[in-house]
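Take a look at these structures.
Values quoted throughout were computed directly from the atomic coordinates according to the rules given, and no laboratory measurement underlies them. Keep in mind the model is a prediction, meaning the values are calculated, not measured. Cβ atoms are built from the backbone, for glycine too; each structure is taken alone.
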Structure P
Amino acid sequence: MPADPAKVGEQIRSLRKTKEITQNDLAERLNVAFQTVSKWERGESLPDTAILPDLAAVLETSVDNLLRGGEIVTKYKRRVTIAEVAEGIACFERIGELLGKDSFFYLGAIEGVDRKMNIELEKYLSDPFSREAMIAEAAVQLMMNGAYVDVTDIRRSFTFDHWVKKVTEFAAQYGIR
């Protein structure tokens with residue numbers, strides 16, 4: 001995919017302004033004319049490939065980020081639905097139903113989650129808002145590990161707007177819109 005000069009220019013401008021660097025300052029650091037920086041930012045030209053590493057270093061980003069215009073491109077390992085996430089959470093309850101709540105498997109699973117997450121899982125699962133918090137947390141963890149969760153699925157699967165907002169905000173950080 002070829003670099004879009006307008007997107008690259010906007011990314012350079014955005015990063016430069018975030019760093020509170022003027023066009024003159026950036027030009028001096030890169031040993032180019034300030035007009036060159038202006039042309040990049042207006043999308044009239046792209047930085048020479050030889051200068052890209054230095055430009056990325058000054059703006060504290062990667063060459064890839066500059067050339068993609070800040071667009072995050074993620075290769076997802078798998079696709080997951082919120083229904084699958086909810087089913088995974090419900091498996092804890094199912095273990096208790098199938099093997100008994102006094103089973104070492106059930107007790108070990110619950111105690112492990114309680115200790116690792118510093119919660120009381122059985123209590124969380126009995127409250128609808130807290131149950132959705134668990135599903136939201138699991139969905140976020142999956143995205144952090146490379147899973148794709150469709151935003152439309154997020155919006156229609158959660159009962160509470162709070163969790164819709166939180167999970168969609170997190171998804172956006174991973175380029176899912």
Structure Q
Amino acid sequence: MRKKILVISSSPRKGGNSDLLSDQFVSGALEAGHLTEKISLREKNINYCTGCGTCVSKKNGCSQKDDMAELLHKMIDADVIVMATPVYFYTMCGQMKTFIDRTCARYTEIIDKNFYFLITAADNNKTALSRTIEEFRGFTLCLNGAKEKGIIYGTGAWNKGDIKKGNAMQIAFEMGKAI
């Protein structure tokens with residue numbers, strides 16, 4: 001069955017390691033015939049959540065007028081959500097965290113989604129990256145029917161393009177193709 005796949009790349013650099021891994025996932029999913037869209041957060045205007053409570057108290061969405069409303073709509077419409085981040089100091093990058101925080105306005109509508117997590121880091125130790133995965137799991141724990149379907153650890157990737165040296169690129173392609 002053809003699925004709608006939304007890939008959210010938080011890489012601050014075009015062609016960065018997590019961005020490249022996202023592209024490979026997309027290539028595999030497209031080869032399998034899925035409808036796929038990749039969003040690069042670096043190209044979007046997403047403000048920080050101010051904690052104003054408007055989205056909860058007035059139930060009419062976020063008071064901020066930026067690109068987040070469009071992205072939330074895409075998340076709600078997707079069957080599969082892929083979240084890709086570089087790992088900085090053993091946590092997800094700030095762009096991804098800001099994005100997650102801003103889902104507050106409509107997170108209860110992100111229902112029954114399959115999730116994949118793609119992370120890249122200079123460290124070669126996958127165990128050291130567990131904190132980043134737990135951050136993603138903390139987010140999906142708040143969503144009804146969220147299912148974690150796969151994780152790709154792009155380790156040993158410090159410099160731009162280092163991700164091409166290991167097998168993570170092939171794993172990303174195959175994982176995207178297998179949806």
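Work out relative contact order in percent (Cα under 8 Å, 6 or more apart) for each of structures P, Q, then name the structure with the largest result.
Comparing P, Q, the top value of relative contact order in percent (Cα under 8 Å, 6 or more apart) belongs to Q.
One of P, Q was used to compute percent of Cα pairs over 31 Å apart, and the result was 12. Which label is that? Of the options listed, only Q reproduces it.
Tell me which structure, out of P, Q, gives 4.0 once distance in nm of label points 7 Å out along Cα→Cβ at positions 55 and 159 is calculated. Label of the source structure: Q. Can you say which of P, Q returns -20000 when helix-only ellipticity at 222 nm (-39500 (n - 2.57) for each DSSP H run of 4 or more, over all residues; to 500) is computed? Structure P accounts for this read-out.
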